[in-house]
Structure I
Amino acid sequence: MNIIIDFDSTFTQVEALEELAEISLKGNPEKQNIVRQIKAITDLGMEGKISYNESLSRRMALLPLKKTHIQTVISRLKKKVSGSFARNKAFFEKYKGSIYIVSLGFREFIEPVVKPYFIDATHVFANTLIYDEADNVIAFDQENPLAHSKGKSIVLKRMGLEGEIIIIGDSYTDFEAKESGVAHKFYAFTENILREGITTYADHVLPTFDEFLYVNQLPMSISYPKNRIKVLLLENISPKAIELFSKEGYQIETYTKAPSEAELCELIQNVSILGIRSKTHVTAKVLNHANRLMVVGAFCIGTNQIDLKAASEKGVSVFNAPYSNTRSVVELAMGEVILLMRKIPQMNAGLHKGIWNKSASGSHEIRGKKLGIIGYGNIGAQLSVIAEALGMEVYYYDVVEKLALGNARKCDSMKTLLKIADVVSLHVDGRKENNLFFGETEFKQMKKGAVLLNLCRGLVLDIEKLTVYLKNGKISGAAIDVFPYEPFHNHEPFVSELCGLENVILTPHIGGSTEEAQQNIGIYVPSRTIDYINTGNSFGAVNFPVLQLPQQKNAHRLIHIHHNVPGVLAKINHILAASEVNIEGQYLKTNENIGYVITDINKEYSKTVLEALKKVEHTIKFRVLY
């Protein structure tokens with residue numbers, strides 16, 4: 001197999017002449033206009049709408065080039081080699097005798113750029129520049145076939161290569177070589193630019209060079225082309241997440257709504273990464289339909305909507321965003337404390353009805369008041385700090401021993417806290433044991449006239465009992481952001497006993513719904529997910545043992561997920577030892593359900609080793625990382 005690679009927008013991410021325009025026209029007031037003209041002429045030539053000689057001549061006439069500009073562009077282009085070519089440098093070294101650059105660009109800058117990739121000057125075919133005595137570029141060699149239309153076909157014919165000839169490029173001139181019968185296949189390379197008119201001629205479209213290696217069963221630096229990894233994002237997940245997954249080269253599908261279980265069972269087939277928010281339920285049934293799923297990313301704090309045990313049994317790692325919207329929730333809680341203590345909801349409602357009730361009765365500053373925080377986790381602790389900064393006395397209760405921040409004081413029981421708190425804020429998780437966690441008993445224990453906030457989970461609070469105590473005056477006000485039942489979508493009406501009560505602030509589960517929080521979540525969850533896919537690091541996983549490792553550059557990394565039973569690691573190592581595979585590094589972590597082993601091995605090994613590792617008893621999932 002002979003592999004013929006184009007240079008501009010294929011081997012490199014950019015068109016070299018456009019880079020030269022940026023360099024040579026520096027300080028020229030007409031620079032932007034000329035650059036646009038050059039780009040337009042480039043596109044006309046690449047799409048076959050004008051002859052290549054006309055395209056090249058017209059562009060060169062617009063550029064006042066000097067030899068120093070060529071040296072500058074070489075430095076730039078070396079930094080702009082296409083990512084998938086750069087990461088497969090080992091392939092170029094191994095197959096250097098079969099790889100050629102055939103380009104309509106210029107040898108003067110192509111040779112130095114491809115040399116580090118083991119492509120010898122004798123394997124580079126390109127145009128050449130002509131200089132005057134002052135090192136100004138005055139022309140290009142018109143005798144070179146590559147300066148004219150169908151030049152690549154002529155050059156390939158003259159090369160006289162034996163065996164299959166494959167062209168990889170992004171323009172019509174690359175397809176011409178196949179059309180003329182000189183080449184056997186044309187692969188349209190779209191990593192840097194997508195020309196729709198060109199892909200229709202292609203035998204195969206290559207989003208990356210990895211795809212070419214995968215299709216032709218050639219060795220590559222990663223185990224699976226990233227463009228084949230499918231990501232499904234539901235519930236209007238942040239555009240930042242889409243941007244990060246796209247940059248990684250994954251396929252992405254998005255849906256604005258939370259699908260039903262039956263719909264998700266259909267959608268999840270062939271999906272490797274699933275991104276959800278709080279409305280989508282990932283059940284055992286859904287996971288049974290997920291034939292390729294590796295990761296579920298919960299773009300929120302909670303993971304109650306995911307069957308974590310079933311995910312673990314399927315070898316699916318789950319990541320969430322436990323800190324990303326903390327500040328947003330705390331700011332809303334703090335704002336609501338002030339509004340409730342000042343009786344703003346009632347004043348606001350009255351004024352909307354035309355009632356002018358200017359009075360200080362029952363209106364209080366928060367300074368000096370006692371805030372009782374139930375659940376001193378990430379949100380509760382940060383609320384503690386901000387409330388204290390505003391002059392409140394902070395008390396907290398948690399079933400787990402937590403270090404107090406600032407001057408916050410721990411209460412030995414919830415009953416103690418409720419008796420003294422002017423404001424009570426709930427920040428507990430949504431585990432089943434916390435269902436109706438706060439009800440009749442707790443309301444009776446609260447201080448008369450206190451206010452209550454629930455911005456954690458809807459099921460932890462008895463709404464019916466809260467309504468009673470709001471109406472009888474025991475509780476002077478409440479702010480509720482989460483509910484036992486919440487509408488499935490924005491068009492479904494909201495129904496609650498709390499509706500119409502003027503001393504209640506109701507918000508539609510928006511505690512973490514700020515642009516800042518969604519952007520933070522949109523960065524954090526994809527970052528953890530991508531790191532897991534690329535390196536095997538499980539740091540931040542909800543249901544997996546935590547392993548955090550550096551990327552191993554000179555080895556293959558094997559990921560083995562298995563049921564946590566004795567002897568699995570011994571069986572893995574027995575297979576490796578029997579095949580004389582050298583282990584560069586090995587790491588094991590377990591939890592109550594699964595074992596997670598990362599093994600870095602020498603690159604030289606038989607493929608039968610991989611098949612044997614897949615068949616180890618109690619294996620859940622096995623993959624070669626790179």
Structure II
Amino acid sequence: MSPDYKEVFSMGGPLAKTLPNYAYRPEQAVMAKAVGAALSRLEPLIVEAGTGTGKTFAYLIPALLSGRSVIISTGTRTLQDQLFRRDVPLLAKALGLPVKIALLKGRTNYLCRHRLELATQGSLLAPERHVKRLLAKVSRWAAITKSGDLAELTDMPEQSPIWPSISSTRENCLGQECPQFSRCHIFDARRNAQAADIVVVNHHLLLADLALKEEGFGDLLPGAEAVILDEAHQVPDIAAQFFGQSWSVRQVQVLLRDISAELAAAAIRAPALVEAVLAVEGQLEGLRFALQRGAGRYDWAELPDAFIDSLPGIETALSELAVQLEGLGGGAGTSNCARRAAKLANALAQLCELPDESGLRWVEAGAMGMTLQFTPFEIAERLREYVESRPCAWVFTSATLAIGEDFSHFAARIGLAEARTLRIDSPFDYREQARLFLPPAMPEPNDPRFAERFIEACAPLLTASGGRAFLLYTSYRALAEGVRALQARFPEPPFPVLVQGEAPREALLAKFRELGNAVLLATGSFWEGVDVKGEALSIVAIDKLPFAAPDDPLLKARLEGIRRRGGNPFFEYQLPQAVLALKQGVGRLIRDFDDFGVIVIGDPRIKTKAYGRVFLEAMPPSPIIDGAAAAQFLSDRLRARPAALPSVSQVL
């Protein structure tokens with residue numbers, strides 16, 4: 001008998017009796033019932049749950065009540081930690097259900113004891129004094145940690161150069177041959193996950209298991225009866241990374257460094273091997289010289305002949321290196337290096353031999369190295385095969401999966417065109433809480449005056465609200481132009497100004513909330529996964545419709561795949577993706593029942609192009625008003641709810 005979800009979520013139910021400040025949301029019960037049915041039938045379900053639905057509880061409650069073994073996958077570590085440390089234990093207690101829960105991260109998040117030993121012997125890192133101090137701190141922590149989760153080292157920055165040297169990758173892990181295998185933190189984490197009722201992972205780890213299988217020590221999925229993917233709009237793009245192929249100079253450099261460390265640890269001297277290593281290094285240097293271009297992404301067809309011609313030499317040098325390593329007999333470490341060298345040689349050969357009709361190949365060059373990439377034209381079929389090959393429920397949920405009532409774009413991207421779908425509107429009253437302002441007479445997006453005119457359109461609103469705004473841009477170039485335009489319009493701004501890149505993302509968000517009246521100019525990562533409740537955010541202004549850059553290789557691959565099957569790339573992919581991205585950005589504004597504010601979209605194409613109607617229909621049902629009315633709306637709301645804010649001089 002299925003649970004009465006309406007009763008569970010009611011004000012007389014277990015949640016209301018246990019959780020402080022609990023409020024009944026009928027949308028939660030509707031979603032929970034649909035998720036519960038999918039778990040019972042072991043079938044796929046796609047759910048768009050508008051902001052404020054409370055979708056996290058709406059899928060956790062049926063997951064807990066189902067009695068099934070459930071994997072929950074998230075797009076961010078923040079949500080992953082929230083589910084594991086707060087939400088699942090809280091709800092399990094409220095429901096009176098004993099539950100075993102495990103948190104599982106990618107292997108680079110865990111300490112590798114073997115590599116720590118190599119690092120402390122001086123084989124993997126430069127011998128600078130500050131590096132030795134960091135390693136000493138890690139060694140003290142390693143002696144007492146139970147989980148080996150590197151996140152426990154809270155006072156050590158993620159950018160620290162020692163991270164790669166004290167964690168393992170799929171390539172350099174020695175597996176059961178490792179001398180520290182009996183104390184392996186990754187193996188322990190996997191074993192705990194296999195014994196748990198609820199396992200919380202992230203999309204990268206889940207898709208790595210799907211696509212690679214050899215990731216870790218076994219599949220995550222054999223024991224799972226349900227997989228719930230939150231922030232599911234990210235899944236197709238992440239899947240494309242794992243279903244493609246890559247080969248990087250960095251991988252080879254790390255291998256050469258590890259060979260040196262393993263030889264030193266085993267006290268082996270091998271002159272022939274040294275020659276083989278030097279041969280690989282010489283070939284890599286020749287590859288860099290052959291490209292003769294700066295940082296950027298280059299299609300395979302654009303590469304110089306000298307670059308293509310140098311690749312077989314690298315393959316041969318890596319193969320010879322593998323042969324030399326195999327003959328050493330130096331133990332698990334050198335044997336692993338031999339396998340890695342052979343695998344890198346084979347991977348490079350496969351990339352060179354791939355037929356053009358199967359996908360797109362390109363090279364990404366940067367200051368830190370060079371990567372050769374391949375992306376298949378279509379990944380939907382492979383995703384569908386994985387989903388259908390495992391007899392379990394699959395639930396995909398996010399606030400942005402549908403275009404109006406239509407889920408066909410997202411469903412096609414994950415290969416589940418026949419899946420059940422459910423769209424739940426936000427419980428927020430957008431007609432009352434928000435207004436939409438489309439500045440008149442804006443120039444075309446590529447006009448040199450656009451950035452200045454956009455800020456001019458926003459200026460009266462920023463003045464009326466005293467700041468309290470996100471100015472979201474579609475590119476870093478547009479962001480830089482926006483910063484200059486804001487400085488010109490407000491030489492001495494009456495509000496604090498924050499700019500993406502001045503500090504880490506979470507630090508900027510914390511500062512934005514703390515100040516309460518700041519203006520944040522940002523791009524990319526601030527369009528989603530950002531939650532600012534209250535008056536601190538009263539304006540979300542978006543410069544242009546977020547069409548993806550046409551020169552992006554991943555985009556090119558998808559568009560070419562659509563063309564090859566006779567489809568229309570713009571209407572099947574570019575337009576739906578831009579609409580969903582705009583929904584994400586706009587979704588930053590109203591995050592609670594008491595929030596209010598104005599949405600500004602500067603791009604005139606939303607009114608002048610026929611496809612603009614698709615964007616407008618996807619927006620929250622807020623009245624469209626002119627600039628004067630928008631400024632008045634903000635002034636009136638802020639006067640009705642005065643907030644004591646420190647002056648700019650006090651907080652800066």
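Read-outs: derived from the displayed coordinates by stated rules, not from any lab. Predicted model, so just to flag it, every value in this text is computed and none were measured. Cβ atoms are built from the backbone, for glycine too; each structure is taken alone.
When relative contact order in percent (Cα under 8 Å, 6 or more apart) is worked out for each of I, II, structure II gives the greatest result. Ranked by distance in nm of label points 7 Å out along Cα→Cβ at positions 160 and 528, structures I, II are topped by I, which has the highest value. Out of I, II, choose the structure whose coordinates give Rg and Dmax of the Cα atoms in Å equal to 26.8, 80 when calculated. Traced to structure II. Given that helix-only ellipticity at 222 nm (-39500 (n - 2.57) for each DSSP H run of 4 or more, over all residues; to 500), derived from a single structure, equals -14000, which label among I, II identifies that structure? Only one of I, II returns -14000 for helix-only ellipticity at 222 nm (-39500 (n - 2.57) for each DSSP H run of 4 or more, over all residues; to 500), namely II. When mean projected area of the Cα convex hull in nm², for residues 32-175 alone is computed for each of I, II, which one produces 9.3? It traces back to I.
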